[in-house]
1. Once FRET efficiency 1/(1 + (r/R0)^6) of positions 51 and 123 (r between Cβ atoms, R0 = 25 Å, to 0.05) is calculated for all of 1, 2, which comes out largest?
2. Work out which structure the value -9000 belongs to, where helix-only ellipticity at 222 nm (-39500 (n - 2.57) for each DSSP H run of 4 or more, over all residues; to 500) was derived from one of 1, 2.
3. Taking semi-axes √(5λ) of the Cα gyration tensor in Å from the coordinates of each of 1, 2, which one would give 26, 23, 18?
4. FRET efficiency 1/(1 + (r/R0)^6) of positions 83 and 211 (r between Cβ atoms, R0 = 25 Å, to 0.05) computed as 0.30: which structure among 1, 2?
5. Could you figure out which one of 1, 2 the value 0.6 for distance in nm of label points 7 Å out along Cα→Cβ at positions 75 and 99 was computed from?
Structure 1
Amino acid sequence: MKGAIGVFLLLIFPFPLGATPPVPPTEMITIAPGEFTMGSSEKDIEWAASTFFSESLDYYRDETPAHSVHLQAYKIDKTEVTVGQYRLYRQRTGVPAPKFMDNERFNQDSYPVVGVTWKEASDYCATVGKRLPTEAEWEKAARGTDGRFYPWGNEPDATRANVRGKQDGYRYSAPVGLDQYGTSPYGIRDMAGNVWEWTADWYQPHPGNTHPNDFYGKQFKVIKGGSWFSNMDLARIAVRGKSLPNRRNNYLGFRCAK
């Protein structure tokens, strides 16, 4: 009888009673090897400046030039890492709670975790057998091979991304993976708006870029995708956000790759 009870408990609880369950895996999407267009052409940034009433093209120069990049096959998380996943990770590792974990606007289990530094995001990915995506990997996963401006195409649409305002129904961050938002050509979610995402790379000029920029170097990490605090201009795939690696912002999260 005791043996039968033990088997029953093992079927229901596949880890020891009282132990912290493993961090649930995020579904990953495989990106096939091949070339894609990274960055923006002069025509692209002229379109952005005209569409969003920018006073100068200088704001967009770090996106140029558009250039072809070849990547080997890789996998990337379908959605951003959630508060619930990070909560379990903390229970297993004992790492401190990130900033905003006590803020009900940002601490719901289905929402993207925010307030983590670049190293904390990198450590999480390593612990679950992954790593942060490179800027090129992130950008290809978001736009595919046709050079589109947004995951869903070339037209800005504030109902298809969680950006500034409430046209999508959310004032701050939103649960990850909602069907109402546009997906990338590979079916990847949340790559325009919701939260900016850390990448592995330092903020350096694209190959062939000759425009001076005092911020280039090994001071800032590239962040991608825009956030709930961004307008549709900043939610464009080619936009190159930047952040000091130790920053903890309520609009900055991450996803992993491998």
Structure 2
Amino acid sequence: MILIKIGGGAEINLEGVVNDLAELSEPYIIIHGANAVRDALAEERGTPKQVVTSVSGYQSVLSDKDAIDNLMMAYAGVQNKRLVEMLQVAGVNAVGLSGIDGRMIQGMRNRGIKAKVGEKVKILRDFSGKPKSINADLLSLLTDNGYSPVLCVPIIDENGYAINSENDDIINVLQQAIQADTIVQLIEAPGFMDDIQDANSLVKTLTQDELEQREQQVEGRMKRKMLALRRLFENGQPTVYISDGRVEHPVSDALSGKGTTIK
């Protein structure tokens, strides 16, 4: 089983991703983003996203009720169904589900984010949380019968409410459940870069022992991503490929090692 995480940036080549997936012989599960669609929709609706930084330095999007509405429309609506449509056209029998459908991705709502607001530290309460488990029976029902699951936020909290969550954390919970041998993460960069401004600074290989050191070198959302990468190896010993989702053959290039490979 392969886990495929497709970034939600505007430059991701979804057609190239789908064409590559249609040629894969191994079964796979997709978890996708839609941040570009969400941000455009939020601006149109006059409800732009709010990014907050926790006191520990990790950034996240504040998920109030407007943000959850935007998320449902962008992720579970437009992006999920367009991706399923593209896969069906390519001959892949895909099924698109958000985490709230059948309680596919079950989580726990955050008690609050301790964040800096101006010069003050405040506890911000919103509709966000951490994924805790997967509905393995539902997932197996799909994969055992030849369907390719296409998953996205929102996930469902302990009281049945829709909440936002990080796809990097969802990948970790999926990995814990299915123990994939291979994980592909498609982003809007050639891979992990020493300097995002320098196209020649691609880091071709990383070991899990180097991830903690690398985490200390980055800031913002990349810091959160590096933490999630470290935690992947607490749930098995997969090979992780972080690669460019903008190229002609994003998945096949990733699997051939053209981005960053972590073992």
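1. The structure with the largest value is 2.
2. Comparing all candidates, it corresponds to 2.
3. 2
4. Label of the source structure: 2.
5. Source structure: 2.
Every number in this text was worked out from the coordinates using simple rules, so none of it is lab data. Every value quoted in this text rests on a predicted model; they were computed, and no experiment measured them. Cβ atoms are built from the backbone, for glycine too; each structure is taken alone.
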